[in-house]
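Visitor: Below you'll find the structures, each written out as structure tokens.
Just so you know, all these numbers are worked out from the coordinates, no wet-lab data involved. Because the structure is predicted, anything quoted here is derived from the model rather than measured. Cβ atoms are built from the backbone, for glycine too; each structure is taken alone.
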Structure P
Amino acid sequence: MTASLEQTRLLRTPLPGPRSQELMRRKTAAVSQGVAATMPVFAVRAAGGIVEDVDGNRFIDLGSGIAVTTVGSSAGRVVDAVTDQVAAFTHTCFMVTPYEGYVAVAEQLARLTPGDHEKRTALFNSGSEAVENAVKIARSSTGKDAVVVFDHAYHGRTNLTMAMTAKNMPYKHGFGPFAGEVYRAPMSYPFRDAAEVDGKLAAARAIGQIETQVGADNLAAIVIEPVQGEGGFIVPAPGFLAALAEWCRANDVLFVADEVQSGFGRTGTWFAVEHDDVVPDIVVSAKGIAGGLPLAAVTGRAEVMDAVHPGGLGGTYGGNPLACAAALAVIEILETEGLLARAREIEARLLGRLGDLRQRDSRIGDVRGRGAMIAAEFVDPATGNPDGALAKAVAAHAHSQGVIALTCGTWGNVIRFLPPLSISDELLDEALDIVAAGLEQVS
């Protein structure tokens, strides 16, 4: 899988190199400035834990295209499956003449998502689209309109999912008005919940607000990321998700797990909600599901999914045959190559190294996460206030030294570590050395 690209970091030119500079000039002239780029380098190849740019520079990949290339970019089995499919047919539209690949993906999702109940799946193109359809399904099934989301949440960039997303800039600013009947509840954020670190107490706080401001009789669904993504890789306190799910069951409210970033092996289980022994009514998948091809899914209880009238779900490209072929290959790779266990190995390595850094430098306020979804939160050590400038500076140092590192968090003060599960320990250690050097340099 990685033989075609040497698995070493290499800087042949100052960054960005001359060819990337030329491409950036073309981008500026042709692409909307609203489409920004984290790094001003243009990729030409990627495999394993390395991305190579047009100037021959090789970067250690700690981003996986934002949690997409979980099994590694252009993994051999994915390439073979897509090549075979593209030679057969590229598109017919499943709503016109169906094909087996779509059905096979739905069957696999019924097997892999939590719970042994009967399930149904509908396939879409993106995480935003899938989340929006999950809300449509919840409303159709329950006959209720309201949806509850949480502080620090990110659910997408469509009109409805922008309403569901917490952070204004850059996701919502200037794009309103947004869809209605979306309400926000307080999230369990153990690092910043000074008093309510207990998950059940944090859930009681959220439920109390939901009951008084929304009312269970009006509420179709609670939608939550089991590990929040853009919000800062926030892992709720133990018991929080389970208490919310229990309240949902008792009040005819659907529990929807948005696993767009945290699903498909990223956290060391197929879905992050499994860490809390919660069985959702609906699970939303995307990102890592198809190895880089656009695919998303909504999988839920049969009676919930079948409540929608025929023709109410779909889309021209939803469940594209190439993406379905890729998804089936990704599932095979994750299972046969032991990559769930590999995610847990990466977790131990990242938490160990970052935990050591935190012990030595009080500007790292918290280290958290699951599997290959780990974050370091940067703070002012005197006040504990978020330090977004520090996170940005450390990430910029990593970029200059050939490491792809991404920031996130409501205040932009978190660096997230999302390496492909195919990355080597050597590359991971080298990248962490560079991040540590960046932190020291900023001081």
Structure Q
Amino acid sequence: MDDSSPRSDVSGVPDAGAPPSHGHWKLIGPGIVAAATGVGAGDLVATLIAGSRFGYALLWAAVIGCIVKIALAEGSARYHLATGSTMLDGWRSLGRWTSWYFGIYIIIWGFVYGATAMSATALPLAALFPFLPLWAWAMISGLSCAAFVAFNRYEVFENTMKICIGVMFVIVVGVAILVGPNVGEAIAGLVPSIPEGSAFYTLGLIGGVGGTITMASYGYWVNAKGWRTPAWMGIMRLDNRVAYVVTGIFVISMLIVGAELLYTAQIALTSGDRGLLDLRAVLAERFGGTVATLFLVGFFATAISSILGVWNGVSLLFADFVRNMRGDTGSRVGLEKTPAFRFYLFWLTIPPMVLLYFGRPFLLVIIYGALGAFFMPFLALTLIWLLNSKRVPVEWRSGWLSNCLLGISALLFIVLSANEIVRLFSGG
């Protein structure tokens, strides 16, 4: 029997015990889950548009963005492993205001995101199988993912996410190779520059792709894997870095597609998830129907992995939030078996279906956008606070490099959030 296989404690919750002395690469998983969840269809369009407008000039921003995400995810998981607590425990220790903010945010975010994610997943399905309307595919996607998350253990969930990111990676990197990257211009794009009119896209590439509320879920997935003690810190860091290197290659590939396929031909995309359907048409015209169909499969894998990751990871966050609000000081593991976890699965899936018919009400969009803009600065700043405090053993507190990267993240996300608030209330 493989000594790296997680065992279960008396409650049936995975406990991997002590880390093995070899075979660390075989253990990689939670980081892949976090990375696959964070890269959605909208992120792909944003990267494509950046490439289509500025060529390779913003390639450096995509690379820095991955480094920022490594620091944030590592900080979240390090807090879990070093303290035996969860992010919700840490936030609550900073004051009750954190619970009020997070509670309001996660309820509104889930309602709006549920409809958005289901619609994004329905787009490639409706294009591939047009015998059902978009809203029907959206409902089927949401219900299927909720059932999958509710009735499967973490191991099955993780393996499914690995398949999704594998499909995404092979197809997107394959398309990038097919369009033929200009290596000289790509290398030049690694030198930081901000072309006129590119400031918004630069910040978006650094802060947007792969960066959502699910970054705070990484520590919960680490625990679900059975990694519970500081002894797993090295393997967690390997897992996290590999995942975001893969994400970086994925994002760079999309930028190459935008630069080579769209920038050179001056083709504009529709904003939002539907922009990927525009790209499908361009691919069909240039490379034929088979490549276009394969791209839709990659589009679906990207969208469905975001649904599965959010349905699992953010439901874990909500279950832990409820545990904290109740003052429960008992076990912090097995959250996926709680009524709160199943309630949030319901909340992500059923109520948002109303929005599939009526669109997103303007006021709800404003509240959602305003609260959401503050989440990543909230995560970065509270991680700096927690990881430099007495809550964390001295040997696992942040060093200068971690503090530097988290500080840069915080500054970046504050600028992004200010831009988002201005855009929302100006109607831009």
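Visitor: For structures P, Q, calculate FRET efficiency 1/(1 + (r/R0)^6) of positions 49 and 281 (r between Cβ atoms, R0 = 25 Å, to 0.05) and state which one comes out highest.
Guide: Values: P: 0.10; Q: 0.95.
Going through P, Q one by one, FRET efficiency 1/(1 + (r/R0)^6) of positions 49 and 281 (r between Cβ atoms, R0 = 25 Å, to 0.05) peaks for structure Q.
Visitor: Among the shown structures P, Q, from which was the value -23500 of helix-only ellipticity at 222 nm (-39500 (n - 2.57) for each DSSP H run of 4 or more, over all residues; to 500) calculated?
Guide: On the way: P: -11500; Q: -23500.
So the calculation was done on Q.
Visitor: Oh, and also: For which of P, Q does Rg/Rh (Cα atoms, Kirkwood Rh), for residues 161-296 alone, calculated from the coordinates, equal 1.02? Don't jump to the answer; show the numbers that get you there.
Guide: Details: P: 0.96; Q: 1.02.
Checking each candidate, the match is Q.
Visitor: Here is a further query. Figure out for me which of the structures P, Q the number 11.8 belongs to, where mean count of other Cβ atoms within 10 Å over residues 129-136 was derived from the coordinates. Please list the in-between numbers first.
Guide: Details: P: 25.6; Q: 11.8.
Source structure: Q.
Visitor: May I pose another question? Just checking, which of P, Q has the largest value of mean count of other Cβ atoms within 10 Å over residues 89-96? Intermediate values should be presented prior to the final figure.
Guide: On the way: P: 13.0; Q: 16.9.
That would be structure Q.
Visitor: Could I ask something else about it? A value of 34 was computed for relative contact order in percent (Cα under 8 Å, 6 or more apart); which of P, Q is the source structure? Working shown, then result.
Guide: Details: P: 21; Q: 34.
It was calculated from structure Q.
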